[in-house]
Structure P
Amino acid sequence: MKKDFLTLLDCDAIEIEALLDGAARLKSYRAAGKSHAILPGCSLGMIFEKASTRTRVSFEAGMHDLGGHALFLNPADMQLGRGELVRDTARVLSRFVSAVMIRAYRHSTIEEFAKYASVPVINGLSDKAHPCQVLADLLTLKEQFSSLEGLRLAWIGDGNNVCNSLLLASALTGLELQVATPPGYRPPAWAIEEAEERGARVTFCETPEEAAAGAHALYTDVWVSMGNEEEREMRLRDFKGYTLTADLVRRAEPDAIVMHCLPAHRGEEITDEVIEGPQSVVWDQAENRLHAQKALLVHLLSDRVHSCGME
């Protein structure tokens, strides 16, 4: 039976832990220059409705490291752009590639693709979830603090797709979330309910200062995501006071780290001083997209893995 990765809930807690351990191992192999071409002959189709830097490059470089090949597919250059049904594209691509990664505007597009594809499908980003980003975030947190259980992460800003995935991560790992959003920008009810039903530890705070207090990590994202550009002026007004500043960092634990999934709009959701400061792990976090996604590809294509020294 094929495995997909549309949200973090496509894995259980044991599988998430195994993915993080695998990512750390693959990261050490790359750092040591040790070959880990364990997916020879495998190919990854990458469909991008939205622009991308980290998602595209990390998956493409990752498949190369694993001995496979990645194909960049722009819907405008495919029959999808001329009205071909998603289900038809899914059926055809399944005959050509080993797996498909999709970065889409609507989560429903990825769900439909996965329903009709006979190969694993990965959510590279949708309006509802960004599970690949959060896998990298969890790897970064584990590198910094060894354990995720009881770790307090303050999310400050928009209750968006990344925040939704962090809610689910809390349910799977024991991570504690302290969430501060402006009124009207909380994560959607379905995300909160799904997470809380599975035991997520989430506190919704009235202010960024309350969320930052005692946190081990502070995390923010852009206020205006792709697809929300027409709301820019309104959002800039609504998010006033939610900038991740040095003052907020000082309210956290002394060894707290600062996270951002990028791209950053410096001076809006985060100050230049903070993102360039000594507590920022933003660049490690970005690099970890590569290692976490390589572990994910190995997990999804485990039936095709060649030994190559991997255990």
Structure Q
Amino acid sequence: MKPTLLILAAGMGSRYGSLKQMDGLGPNGETIMDYSIYDAIRAGFGKVVFVIRGSFEKEFREVFSKERYANQIEVDYVLQELDKIPSQFALNPERTKPWGTNHAVMMAKDAIKEPFAVINADDFYGKDAFAVLGKFLSEISGKKNEYCMVGYHLGNTLSEMGSVSRGVCSTDANKNLTGVVERTSIEKIDGVIKYKDENDQLVAVDASTIVSMNMWGFTPDYFEHSDAMFADFLANNMENIKSEFFIPLVVNKLINDGTSTLKVLDTNAQWFGVTYQGDRPAVVEKLNSLIACGEYPNKLWE
């Protein structure tokens, strides 16, 4: 059974200044998502599911249609909306912020019945990352509670345009994840990478630190765990209109409870992305360089 690629594309890209998931960066209007899908196809994935918002569903479907990918991969779409919560809860009318990345994953419960990867729409992960992730997922079909993530070195994931947020990871001797801590306002200051802690204090961190770039691998039982934990999350956070149900929140609990294991996969891939509008020229240049060296064809879909 071929694994599925779940792409989180519901964010509106407020810092970037536009719907960045649809920004053509390749020589023929290819988006970063297109390169991820191309890499997923050659890594053995059989389906892609987009998580989007109803406010731009029509436009998105027209651009990222099934025909776009020349029938090389099955395509599906699911919607993430604020009111998609368990019936026993009433949505706070003051809430406008999405429920977060794990809520987005939950929207695909009825569309995915096989091992699946989760990625961000606006991150370039690289060919090797999909290769190692696809291999892991192809070998765990039928199993439960054996998950994975692709780890990147923090120093290779920064933006020159401003601060970023990253999930800082810790592992055991067998490269199983032991925890993820979301760190915000990470940037290089006077040559040293620092983040702001819970007390708003700057803390130095090594460039080789392994971080999560939201590239995960799960089996379908993950949806069941998420459903149960989301109900608990809402019971404690309904009045906090800015609270978010992040993937690391669920992963941390599952591994700390001993319910699941999560392997951190090594990769030689280089990450880059468009967190800010100012990142765009550098991303275009990097894509052109990869095309020039033969990593990708000049035109992905023919």
Structure R
Amino acid sequence: MAEQSTVVIEEPAAPAASLAAGLLRTARPRQWIKNGLVLAAPFAAAKLLTAAETIRLGVVFVLFTACSAAVYLINDARDAEADRAHPVKRNRPVAAGHVPVAAAYAAGAVLAVLAPAAAAVTCTPDTAVLLAGYVLMQLAYCVWLKHLLVIDLVIVTAGFLLRSMAGGIALGIAVSRWFLVTAGFGALFMVAAKRYSELVLMTRRPRGPGAPLGASRALLGSYTPGYLRFVWQLAAGVAVLAYCLWAMETGAEPHGWLPWRQLSMVPFTLAVLRYAVFADSGSAGEPEDLVLRDSALVAIGLVWGALYVLAVADT
């Protein structure tokens, strides 16, 4: 008697699981590393955290991640039609039809409301105001401000600056003015370098007849490489100068046998110079990938961190 063959048919994934996975992809998990900047202000202030403060800082990171996810969700829902005509963005879950536009809008709106509300309860009212301001500013960018020349650079830079301030505000830490200048112009340096790299890449890439130069990003074709080069060079110079002023502000270390804080100016300057090599060659289009994959930048960052820790420990 012949054996009957058994055919196993795999059932498709549950719609709810597929939708959840699509929403997660739309929230850009790879970009969440940027929210680690909430640690910047407490670290710069050399504050030793208690267990409660550490938990609060973790909560701020999660809430800022929720806010940035809300912006990505609403942005992709709004730009779904335009993204479908783009060779790369058409693969985004909303543009590809894996996530309904209404679902992306709904998830984004829920996160945009709940995150600042949770910050008011778990952190401080000022933290809630900062998160709400970040969401409103980024949504205004998605709808309108990304079409305004120069303002688009300022808004993206301001997003990084708010991240770097969030941890300090949540813990009630007085933030140094030189820290704010360094963080602000350091962010502008990376934003302008990213735009410059994107523009250089687009000028090198062959385009179809009638395809606009700045098709992949609003206003990109309105800038010139020379202007963006000027912006990132100016920002890099101001960031290095502000960091040096901040490092020298405290004078000699009171109990240390070496001026660790002042010595940290060397790796900081080297990091900027190293990053500028990639910016100048037009290969700084993905800052988070560049920082992590370049071994020299990683080594310089570790040296800077060690010197700063020694400065804190030796005071």
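Tabulated data for the structure shown
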read-out: Entry that produces -22500 once helix-only ellipticity at 222 nm (-39500 (n - 2.57) for each DSSP H run of 4 or more, over all residues; to 500) is calculated, selected from P, Q, R; value: R
read-out: Comparison of P, Q, R by distance in nm of label points 7 Å out along Cα→Cβ at positions 170 and 274 - largest value held by; value: Q
read-out: Which of P, Q, R leads on relative contact order in percent (Cα under 8 Å, 6 or more apart), largest value; value: Q
read-out: Distance in nm of label points 7 Å out along Cα→Cβ at positions 74 and 266 from the coordinates reads 2.9; which among P, Q, R; value: P
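Laboratory data are not the source of any read-out in this text; all were calculated from the coordinates shown. Predicted model, so just to flag it, every value in this text is computed and none were measured. Cβ atoms are built from the backbone, for glycine too; each structure is taken alone.
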